[in-house]
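Asker: Structures incoming, each one as structure tokens.
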Structure I
Amino acid sequence: MDLDEAMQERRSIRGFTDDPVSRELLEEILTLANHAPSSMNTQPWHFHVLTGEVLENVRKGNTERMLGGVPPSREIPAHGKYEGVHRDRQVEIAKQLFAAMGIERHDAERRQDWVMRGFRQFDAPVSVVVTYDRALNDHGPVAIFDAGAATYGLVLAAWSRGLGAVINGQGIMQSPVVRECADIPEDQVILTCVALGWPDATFEANAVKSLRRETGEVATFQGFDEAGQGRRTG
């Protein structure tokens, strides 16, 4: 699969088979992700790859705390409630997913189960917890931006090899659980996680692809000549 194909066809996968994922393949994917650009070559990201009993302990701790009413505890600022067009897009993808899964608006039990899937890392066989160096916290959001670039590289590399992935902020919303179970060093900040595994073709939500704006809505072009060429002047 070439880069264009991977970028155009990639979508979030939220249902996985029980087939195992080899450490060799994961190392191959992370080696590619590690080539991401970063500010001043700081390379602030770290990948903590969890599976087996360690991941089950994270799932259990997340679930127990959330069902027990423990407020979310993240190590990065919470984004709060989205408003305006951003809220519209959030609702739009939720409607797509619920329609694919046949979850009715009044079905509180299934809607709650869907939410809890996120805290369970969507029951994936592997979860990659993405962190960045705490020493860079005083440098603003640059380290988070750089770690995000590496995370996108991770999911693209996974997709190009047939693996499915979803970047999953819910999976680290009880960050104390993740830190303890995964033995994450204190000098790293937990940013997000990526659920990984082989896509389950029978899981309806896996066919959902979020709608995207046209390029003309997100990009502006200035200073081009009459032929539409970008050139240096002077």
Structure II
Amino acid sequence: MRSRTANRSGIVIRRRVTPAGDIIVTLLTPQGKLKAVARGGVRGPLSSRLNLFHHVGMQVYQGPQNDLASVQQAVLEGALPTLAQPERYAFAHLLAEFADALYQEGEFSEQAFELFAGALRGVAHQPDPEWVALVMSYKLLALAGFIPQTARCARCAQDHPTHPDPLGGQLLCRGCAALPAYPDPSLDFLRNVARRTVRASMDAPLPAEQRPALWRALERFVTVQIGSVHSWRQLVPTSTALSA
């Protein structure tokens, strides 16, 4: 008989407390997303372990009639206390919601887990958490198979587009565009971030005034291709607000 008990290690990317005092968590693990419930967990030691962004090892039980696995035990394997700082928490929360939207339960992706864990570490420790979040969001998107079209205009397919696509987050040629062209460094970023190494992107940050347009492009591309990620509008600081 197949065992209904399993051990999983992952990072908490979503946490919700129910009126009954249960804690419902979603973890990103090397085996994909896992959603589980800690019954009455808010009144016990699990409450502090199953916090957002914590790396935990869990033993879970999947009953034959239960949609959610039940948390039997949880051990804290790692935490990043600096993510509680307001200037870092916003970007960590954004990455967590983004990963939740990108990956499905049971979808094996050890590479996605490692990339996401590295993104959180970068946001926690690097002096420019916004740049880390921007680069790693594009990298997570590419790893999931969603790569914006940058070689041809999204409307007429003309080569070498240089203007923002305000509806789809891709690129338009001059004839199809209503907005000014991107600066050359922003174009280079959009065209190469998916295949460039993380280290190379980290070593060449764009100036702050060029980043809001890249956030808008990312938000609109993801909204069209995957669905809305609310944190971009609610948690990214006003200096990188994503309004049009």
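Asker: Given a computed value of 5.5 for distance in nm of label points 7 Å out along Cα→Cβ at positions 4 and 172, which structure among I, II does it belong to?
Answerer: Of the structures listed, the value fits II.
Asker: Using the calculated result 18.9 for mean count of other Cβ atoms within 10 Å over residues 28-35, pick out the matching structure from I, II.
Answerer: Source structure for this number: II.
Asker: Using mean count of other Cβ atoms within 10 Å over residues 36-43 for the comparison, can you identify which of I, II gives the largest number?
Answerer: Looking at the calculated values, the largest one is II.
Asker: Comparing relative contact order in percent (Cα under 8 Å, 6 or more apart) across structures I, II, which is largest?
Answerer: Evaluating relative contact order in percent (Cα under 8 Å, 6 or more apart) on every structure, the highest lands on I.
Asker: Name the one structure among I, II that FRET efficiency 1/(1 + (r/R0)^6) of positions 76 and 180 (r between Cβ atoms, R0 = 25 Å, to 0.05) of 0.90 was derived from.
Answerer: Working: I: 0.90; II: 0.00.
Only structure I yields this read-out.
Asker: Among the shown structures I, II, from which was the value -0.83, -0.91 of log10 I(q)/I(0) by the Debye sum over Cα atoms at q = 0.15, 0.16 Å⁻¹, for residues 68-195 alone calculated?
Answerer: It traces back to II.
Asker: I, II: which one has mean count of other Cβ atoms within 10 Å over residues 20-27, as calculated, at 19.1?
Answerer: Label of the originating structure: II.
Asker: Out of I, II, which structure matches 176 when volume of the Cα convex hull per residue in Å³ is calculated?
Answerer: Details: I: 176; II: 141.
This figure was derived from I.
Asker: Using distance in nm of label points 7 Å out along Cα→Cβ at positions 164 and 188 for the comparison, can you identify which of I, II gives the largest number?
Answerer: I
Asker: Which one of I, II has helix-only ellipticity at 222 nm (-39500 (n - 2.57) for each DSSP H run of 4 or more, over all residues; to 500), as calculated from the coordinates, equal to -10500?
Answerer: The structure behind it is II.
Asker: Consider the structures I, II: one of them gives 18.5 for mean count of other Cβ atoms within 10 Å over residues 12-19 as calculated from the coordinates. Say which. Each step should come with its number before you reach the end.
Answerer: Working: I: 18.5; II: 14.8.
Label of the originating structure: I.
Bear in mind that the values in this text are calculations on the coordinates, not laboratory data. All figures in this text were calculated on a predicted structure; none of them were measured in a lab. Cβ atoms are built from the backbone, for glycine too; each structure is taken alone.
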